[in-house]
Structure 1
Amino acid sequence: MIQETVLSNDKLIASIEDQELGQKILDFEKNVNAKIKESYKEIEQNTNKIAKDSAKSITDLNLPTKIDKLDANIAGISVSTQNLQGRIDLLEGNLNDKFKDSNEKLNSEFIKLGKAINDKTDQVVNAVNTLEKKIIKFENSLNNKFTITWVLVVIVFLATLIF
């Protein structure tokens, strides 16, 4: 029974390890970083395109109007970049908080699991000890009955010899 409990505990630990939570978190983080880099490249490409278009428009007639438009575009890009940076900072903070919370929850669950395993192991040991005591008591009872039976057999034998 103890071996079954140990085997069950080993299977449970293997099941938890098979979930590869750490690797899943790292994969998620890599995925988010890749998407951020991709978005940044798109913004960079858009910025380069706007810069080229702006340079061409300067050479065109009506320069003051074109310069005003360029200024508005650059301001929008700057605001978008600042907004994106703020969102990236928030995302990073949220991810760090979630990773910390996940780690704390996992540690708590591992501690609970360890306590549960220890409790079950103690229960099994107590059950084995109780069973062992009952077997010894039963064995003593059988020995007493065996002795009484032989004493009676000897008395009957002696009684038959005497009478």
Structure 2
Amino acid sequence: MLFYKISIPVLFLLAFAHIYTSIRNKKELGDTKLRINTEYRNLNMIIWGFIGIIWILNGFGDIKDYFLRNQISYLEDSIRALNFIALSILQIVTIYKMGQLREEGINTPFSKYKWKELKGYNFEKNKIVIYIDKKSLFTKKNKKIKWTVKKCQVDEIKSILKQHLDAI
């Protein structure tokens, strides 16, 4: 039961962090010019949506059993279901924010880069690599953003990147 008492505030903190970073990214990087549709983005969102629906149904059953039988174990199960529902929602939001080309830079789920921090880009068919002028903490190599994008977006992405970066 201790795990569930700790996990709920942690999930609320994660949700708050998502909201805060979204507001901060909009302030620092401007409006979204283009949201990158990666190959499996929609599929991942659908899978996490189904997982969330399964946990919602599971949680309703546990809550109903708690009120009918008045046993605390059903309440613990429904708290676990709420945790997984929140996790599913956070995962869907993270996938939705997967890649964005913005007015002042690029936004990835866990990082943001201004245009001046980026070296250039390279395209091979529908695979894009954006080179970053920062070294990785662990490998000591220059960082890269790699996306496999839908073919219908390739020309639009190229035109936006050409405005700000050089092709490598």
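All of the numbers you see were taken from the coordinates with simple rules; none came from a lab. Computed from a prediction, not measured in an experiment: that's the story for all the values here. Cβ atoms are built from the backbone, for glycine too; each structure is taken alone.
Taking Kirkwood radius over Cα pairs in Å as the quantity of interest, name the structure among 1, 2 where it is greatest.
Max of Kirkwood radius over Cα pairs in Å: 1.
For which of 1, 2 does mean count of other Cβ atoms within 10 Å over residues 92-99, calculated from the coordinates, equal 17.2?
2
Suppose you compute helix-only ellipticity at 222 nm (-39500 (n - 2.57) for each DSSP H run of 4 or more, over all residues; to 500) for every structure in 1, 2: which one lands on -36000?
1
With distance in nm of label points 7 Å out along Cα→Cβ at positions 68 and 148 derived from the coordinates and found to be 11.9, which of 1, 2 does the value describe?
1
Going by distance in nm of label points 7 Å out along Cα→Cβ at positions 36 and 52, which of structures 1, 2 comes out largest?
Numbers: 1: 2.9; 2: 2.3.
By distance in nm of label points 7 Å out along Cα→Cβ at positions 36 and 52, the leading structure of 1, 2 is 1.
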